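Below you'll find a set of structures to go through.
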Structure 1
Amino acid sequence: MSGQGKAMLALGRLKVGQMNKTEAAYAERLRQLQAAGEIQWHKFEGIKLRLADSMFYTPDFAVLAADGVMELHEVKGFWMDDARVKIKMAAALYPMRFIAVRVKPKRDGGGWAVEEF
C-alpha cells in the first residue's frame, strides 16, 4: 500500500474506558457543569444500549441533568454515517435525551456545538 493510502486509514478507537483528547475536554466541561449544579452526575461510557440482536450503542457520556432526565452525550470531531444512524436508532427506541456535541472552531467563537436527537 502506498504512503498516500495509509494516510486515509482510521486510527481506530482507543481501549474501552480511555478518552481521546476531545472527550477529555468535554469531561472537564461536564465536571464544571456538575460543580455549578447544572447537572447532577456524569459517567464516561456508563451505559450500553441494545439496538438490535447483535447491535449495541455505547454513548460517550451518560449525564443526569439537573431536571432529573437522563441524557446520553456523544462527542464527535466529525460524523461517520454509522454513528449518526446508531444515535438516531437509539433516540427512537429509548426515552432519554440524546445529544451530540462537537468542538466549535475558535474562529466561530469556540465552545461546543450541540445537536439534539
Structure 2
Amino acid sequence: MPNQVPTLDAVFHALACPARRVIVERLTRGAASVSQIAEPLSMALPSVMQHLRVLEDSGLVHSEKVGRVRTCRIDPAVLTDAEHWIARQRAVWEARLDRLDDYLKDLKRKEKNRDDPS
C-alpha cells in the first residue's frame, strides 16, 4: 500500500489544476495530438506541454511521438485507482454519519422520554 500513496498523490496533484482536468476530459474521448489538446485551451503550446508533463509524471497520460506528431492517451486504470480511493473514503464517512444520525436519534428519544414521564 505505501507504493500507491505517491501515485495517488501525483494523480490528485495533477487533477488539482483546471487546465489539466480539461485535458483529461478531452483524452477520455480518445487519443489526441498535442495541437488538438491545445486548441480549446487559452495558453501557449509550451504551457500545454508543461501540463502534459505533469499528467505523464502522474501516470494519467502516456504519449508517443511518431514523426513530428506527439499523440497522447489516457490510462484509465490510474483514474480507476483514484476512483476506488475516493469510494473507500466516501464509505467511511457515510458510515460515520450514519452512526452520528443513530446517536442523535437515540439522544432525542431519550430526551423525549425524560420530558414525557407518562
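FYI, it's all coordinate maths here, none of it is from the lab. All figures in this text were calculated on a predicted structure; none of them were measured in a lab. Cβ atoms are built from the backbone, for glycine too; each structure is taken alone.
Out of 1, 2, choose the structure whose coordinates give distance in nm of label points 7 Å out along Cα→Cβ at positions 30 and 46 equal to 3.3 when calculated. For distance in nm of label points 7 Å out along Cα→Cβ at positions 30 and 46, the value 3.3 is produced by structure 2.
In this comparison of 1, 2, the computed figure 12.9, 40 for Rg and Dmax of the Cα atoms in Å, for residues 22-85 alone is attributed to 1. Computing helix-only ellipticity at 222 nm (-39500 (n - 2.57) for each DSSP H run of 4 or more, over all residues; to 500) across structures 1, 2 gives -8500 for structure 1. Assuming 25 is relative contact order in percent (Cα under 8 Å, 6 or more apart) as calculated from a single structure, say which of 1, 2 it is. Only structure 2 yields this read-out. Looking at mean count of other Cβ atoms within 10 Å over residues 38-45 over structures 1, 2, structure 1 comes out largest.
For the read-out Kirkwood radius over Cα pairs in Å, a value of 17.3 was computed from one structure; give its label from 1, 2.
2
Each of the structures 1, 2 was assessed by FRET efficiency 1/(1 + (r/R0)^6) of positions 78 and 102 (r between Cβ atoms, R0 = 30 Å, to 0.05); the largest value belongs to 1.
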